[in-house]
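Just so you know, all these numbers are worked out from the coordinates, no wet-lab data involved. Everything numeric here is computed off the predicted structure, so don't read it as measured data. Cβ atoms are built from the backbone, for glycine too; each structure is taken alone.
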Structure I
Amino acid sequence: MEADLVQAVVAAITVLLVSWQCGMALWYFVWRPYAVSRWFRRQGIEGPPYKLVVGSLAECRRLLIFGRANALDAGCHNYVSLVQPFFQKWASDYGKTFLYWLGPIPAICSTDMELVKQVLGDRTYLFQKDYLTPKFEIILGKGLVLVNGDDWKRHRRVVHSVFNQEKLVSMSAIASEYTQQMMERWFAKIKKGNDHQLETDIVCDFDELTLRVIARLIYGKNYEDAWEILHLLREVRELTISFFLDPPIPWFRYLPTRRNGRSRQLDKLVRSKIMRLIQQRVAKKDAEGGYGEDVLGLTVQAWSEDGTLSIEEIIGECKTFLAAGQDTSANLLTWAMFLLSSYPKWQEKVREEVLRECPNINEVPDIDALGKLKLLNMTLLETLRLYNPVAFLLRKTGRDTILTNIRIPKGTTIAIPIAMLHRDRNVWGADADEFNPMRFQNGVSRAANQPNALLSFSYGPRACIGQNFAVIEAQTVISMILKRFSFSLSPNYVHKPTNRITLAPKYGLPLIVRTLVDGRKDDI
């Protein structure tokens, strides 16, 4: 009798739990999307229809596959049809601001600069960083890029000292050291040939160079101890790209798929190796009188002395610096070399400027000299406009809010399509799709019809803290190369920019590199 009663109670509870789960699923996947769609429609905000569970993702993939079918001409810099064909189509169909669906999650995409500035300029933590899937934490960690609110303020206080003027000077010297090594390898390969030139995939060269620079910044002179960590994180980055194929369902990352298993394995390896380095710094502190002036040393000090950061946050910052710092720098260098190769007259103009300001062929430009290279800086700014490292930014509303008279509910994702905004003719003029560094001759604020229109490093309080680092590194590397080499696109190059978390040439960037003597072609 009692056993029957217990079974009946268990059965009733089971039915209630199942009913509750079904009700929650029905609300999450059906009723809420329907209600949100109607909410926005009443305000005049339309968009592609919501599809059960997948939202707009199936249409995104279909348009991506269709858009990737053909390569672009090397002189065409409008690659939106390759990396954001869905945004391009929906903006054409529904206007500057439209609603789409990341699975059951509502998302507003807008090319309205007033709305964009309101989101990025907010200082109340209302619009929080959001990266669609928690798996991004595996590559970026809980570092400065991902944290929000007071946690972000706390992280920034620690990390800010890494980018002071003294550190930037030191970083420039490190970049010049590894650039010299790269150029020596080029000279050696050219010497072995008979035609005084070399074909090299500059993507591979710059990946290696920027990886070494960021490794020194994070781990100091003994960065070789952490080399394995860096290569593991690069594998994590490649794996993270495939996460875009997963549906944005909270529990999907716990399923026993091959990608999930490998990502957990890599994360465990990276954590254990960073922990060992942290322990080494703590052990050496008394002998060396400090934890070191690199990123690892500064973060360990913040943990050990005043508890500003936790061990988990130190691991997150080490990941963040590698993923964000290395990718951004390599991307800027790669696309700048592509543009200078595509426009040889402009390459020659910048070379003449470098030789004028730094006439000694063996002289490494210091920070003061780099500040005088205006044409090179304008070229880099135009590179960032046309080939921004990140094609779009995402934020999520922390509470119900109003954006340019649009009422937006809590939990809505805000997508800012930088690639489209940087090609808006109403902002940048009729030549928005063209390479024209002279638009920046009067500074960034006067390059477009609106100030702060260049969003390459974001805008407002959450603007990239490492933007000076990336630009100075690029100035150092390219000025050194221009003194010793000329370069042009290889006939093997296929112009097909692709979104691999950051924007990259799908098939690499093969360049023909030729030696120069005192800034002139080597005719030996």
Structure II
Amino acid sequence: MHRLFESISSVRSFVIAFALSTLAVGVVVAQQPVQPQPVDQFSGNPRVAIISDIGNEPDDQMSFVRLLMYSNEFDLEAMIATTSTWQKSASHPETMHQLVHAYGEVRTNLLKHASGWPTAEYLDQHIYAGQHAYGMEATGAGKSSDGSRALAAAIERDDPRPLWICIWGGANTLAQALMDLRASKSAEETKTLISRVRVYSISDQDDAGPWIRREFPNLYYIVTPSRANSDGYYMATWTGISGDRYYRNGEGADPSVVTNEWLDANIRSKGPLGKDYPKFMFIMEGDTPSFLNLIDNGLDARSRPDWGGWGGRYVYLQPYGETHPIWTQGGDEFFRTSSQDAVTGIDGRTHISDQATIWRWRDAFQNDFAARMDWTIHDFAHANHNPQVIVNGSAGTAPLQLTMKAGQTITLDAAGTSDPDHQHLTYKWFTYPEAGLTGTHGADVTLTAAETTKAEVHANSACSAAWIPNLVPCRGSGVIHIILAVTDDGSPQLTSYRRIIVTVQPGTDSAARQ
């Protein structure tokens, strides 16, 4: 019994000491937050390049079909077929050409629904073969490929918009492009070119990704660093698109809209492109998250990865084994600032995971894809189209930035929101407390009338409550993201969003809420 009391006393002392040390650390973090790359602000379509080991297994081809169905939302500057650990000695640009040909058959019908669809000829001219062999052994002086030269040219292009490079396979074609640019430019010129690039890599599928991150530490890179094989895939955020059954990591997600049966009915049965959408072998479209956040749906997750959207949410930190911070998974669970989202699943329970940052939006992005497939075969009157959201008189999709003081109440008003098909609309306002916390802390607000066109936002405090009371003093202003989701009653139902970013300043009494 005496030893038991000694143990309890020791544990109590450790907890007190740990809390005190953590408190000190917390104050330092509040005063000197990690500063990530700035929020991207640009107009027009995002510039996009794709690097894919298409032909390895069906999911790249599936993702490429979806990419084509959103090609009016992107400026596609290069589509590069390359190698990976799964396809070490071949690439298949001919598969990309085949899918673009099918797209060309439906483009005329797509123009009935939206503008901006590139011609099949344009897309064909921007398909390239990348490095012809595996990994860094296929790179070096004199080993440039058509794909690496096209990528280097896109990086050099004088354009105020960043270039997004979506990597679905190995990264050695990007490594070669960067290698060639560095060899031909000054250090300052190279730094400027690198600042234009944004990379979203579906894990590491060769040894080039780690090399790139070491050699170009200022490169904006979204990835969960991994070995080149698949033994860590089940932990990756991107598996939240459809990995529930194969990776067994989607507890709480609804698997019904990512089955082959749903895809048969909603995608494969619709026209030439649908016929070229294969059945998956492991999961549906594992590469698609790399461009989902670039779709202009009102979430504006392309502005910064910690804002979260259809392609998931990431935080800015330095993972073990990396030489510098990147956008990745992880974070500080003690302070509840991590890459995980807490989401209500189909079972009514709260589930907390990285994968949930994607599957929380699954109904919306699957219905959106299905509606666009309808656009390939139906006229405007017989297909569904997205609601157009207005908040506080502001149209468009850019986020609203608001400032309020603790204790203040403001109104968010969606009056003027409309549907091009004149359908009935439902409204849902909700807070996204995990979003946007890189370099700051969360605020505490209360939403009322959250399922009407007008919501009231009451700012309780500039700091959200800590899970251990009085853990860290409330210092300075905090931020909270509020999302408005507007859904029509068409078939399939379509959802558009608007993000409102609220900065809450401390009240005049400077009261701190823990």
**OP:** Compare distance in nm of label points 7 Å out along Cα→Cβ at positions 220 and 324 across structures I, II and report the one with the greatest value.
**Re:** I
**OP:** Assuming -16500 is helix-only ellipticity at 222 nm (-39500 (n - 2.57) for each DSSP H run of 4 or more, over all residues; to 500) as calculated from a single structure, say which of I, II it is.
**Re:** I
Subject >> Comparison of I, II by relative contact order in percent (Cα under 8 Å, 6 or more apart) - largest value held by >> reply: I
